[in-house]
Structure I
Amino acid sequence: MKRILHLLLATLLGSTLGLIPLTAQANSGSSDSRVYTQPGDHLVNGRYWKTSCEKYSSSVVRCTTDIWGEKRTAAGVKYNGWVFNTLTYLPSSRASWSKNPLARNGSWTASDGRRWKTECDTAATGRNGCRSYTLTGGKWVVNNIVQFSTSGIRAVRSIPAAAPPLKGVPKEQAPPKQTAAKKAVAAALSKVGSRYVYATSGPNSFDCSGLTSYAYRQAGITLPRSSRTQFSSGSRVSKSNLQPGDLVFYYSPISHVGIYIGNGKIVHAANPRTGVNTTTLDSMPFAGAVRVS
């Protein structure tokens, strides 16, 4: 049982993507419990679910359920794909879980410092069941369900038969690549609060064209060094058609540049008093804009 516990904890600690908050517990999104206990594809409440089951031990079957939803890359790019929903341990003897914290009331801290808690036989779990939660982003998030067999609930020792094939199941594609413009916006925003120092281009201080040069350099694009020369570094774009990542220029003759970040705002290295900050697009006399990529 000690070996099972170690393997179980390792599995759970690696299964944090797409966890469901306590306020939207794993089984609240579906009126059909088969999505958690029957391998295969399911369409319930207008959403697709995918479950796979395996022998966890000689007497325990574990099923992993994913749901089709929105995912996000480490860089913040959103795309649709299969998101982890929960682990379900099908009915087995309560005695076989006697030394496992996932099957008794209490809380603990894992070796990586993450906090866990388990509740059993409550209104949320029902009789003869337990749920374990991990503290993620300040919220208790359900990770797994353990079910116990009883005289009226037969233990499941083999993998259940798969659900009939389902048409129209979506297939996850590779996440979209982050564009150079989005990378530049993210790089510039990460420097908000940095000092303004004339003729510098990072990583800790910037002037206006130094910030735009630095931001696009993080996206693999080299810009001319001055604001005036950057005005010739891409295709001209009208003020009404601005997109995040466009370079925006001010005054006549041009003497200042920033990066449009959307919603009528820019990020720029303003001056020695305020440093790198965000402001409205129309906070200075607009002279034109350029789309680099």
Structure II
Amino acid sequence: MADKATIGDFEMTAVIDMVPPSRAPSAMFPEVPESAWDPYQDTLEDGQLQLYYGVLVLVSSDRTILVDTGMGPGPHPDRGNVTGNLYELVSDVLAPPDNTRNTNVSPSDQVNFVIHTHLHADHVGWNLRYSGGMPAPNFRRARYIISRDDYDYYTEEKMLEQSPHVQRQVIPLRRLRLQQIVEGEHEVSEGVMVVPAPGHTPGHQVVLINSGGQKAMVAGDLLHNIAQISEPTWCAGVDWNKEISAASRERLLDLAEKEGWVVAAGHFPPGKQIGKVVREGNTRHWEPL
């Protein structure tokens, strides 16, 4: 199942690479008391917190952009030996038009940019494939956009030793001359820019789309669960800096509400990954499109 929205000249499609095992809410949000979830049971599944590893595909008449690349093919022993399916799903979204007869061109060759919101394992997993120990890009014509703060943090010697996914899925991009390190607010392509939203990681960034008088945000891990729309101070246990994370979330949710942005959150459930932040009384809530 894919969620879709049209933002000016762009069609936005959310696809799910894989679904890891569910967990108790406290495993993801250790500082949130169990009783605090009572009003938000509809954001859980049988009382458990279920993440979805989603990727956003942005397509216009002349550009194709992926935001993140999921967990990777797997199987992933630390996530129930589940396998990923992103490459096939992206190929379906980017299926060539009927008049295209060049069978040597994969739909994934249409991808011009891969934007990473951050460098956690479930966001970089389909960057590269390996044959005979040698890496090759899954999206060979794309530029891979990575924030300077995340790149510097995860390539520092101690962090790199602890991050095999960075060693395999990020570091080789430099030698392949495919990566582009960016700092601060940066226009990736006309109408598409990255904006720092640190806290989850040092260089976490969101993607803003401004096209045809419409605006949208791909939120990355600014949001893990729908309850955070109403409870922006709730932080994931894995957040690098929870105070900064909460401030980034509050700032961007405020803009999304005031300016009527469409928001895409890849960790939300299918059918609810694209929506708007709306207010009822003193509380924000999520309204899927």
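Every number in this text was worked out from the coordinates using simple rules, so none of it is lab data. These figures come from a predicted structure and were not determined experimentally. Cβ atoms are built from the backbone, for glycine too; each structure is taken alone.
In terms of Kirkwood radius over Cα pairs in Å, the structure with the greatest value among I, II is I. Comparing distance in nm of label points 7 Å out along Cα→Cβ at positions 34 and 106 across structures I, II, the highest figure comes from II.
Comparing FRET efficiency 1/(1 + (r/R0)^6) of positions 90 and 266 (r between Cβ atoms, R0 = 30 Å, to 0.05) across structures I, II, the highest figure comes from II. Looking across I, II, the calculation of FRET efficiency 1/(1 + (r/R0)^6) of positions 50 and 170 (r between Cβ atoms, R0 = 30 Å, to 0.05) that yields 1.00 traces back to I. Could you figure out which one of I, II the value 4.2 for distance in nm of label points 7 Å out along Cα→Cβ at positions 42 and 218 was computed from? Corresponding structure: I. Highest-scoring entry among I, II, by relative contact order in percent (Cα under 8 Å, 6 or more apart), is II.
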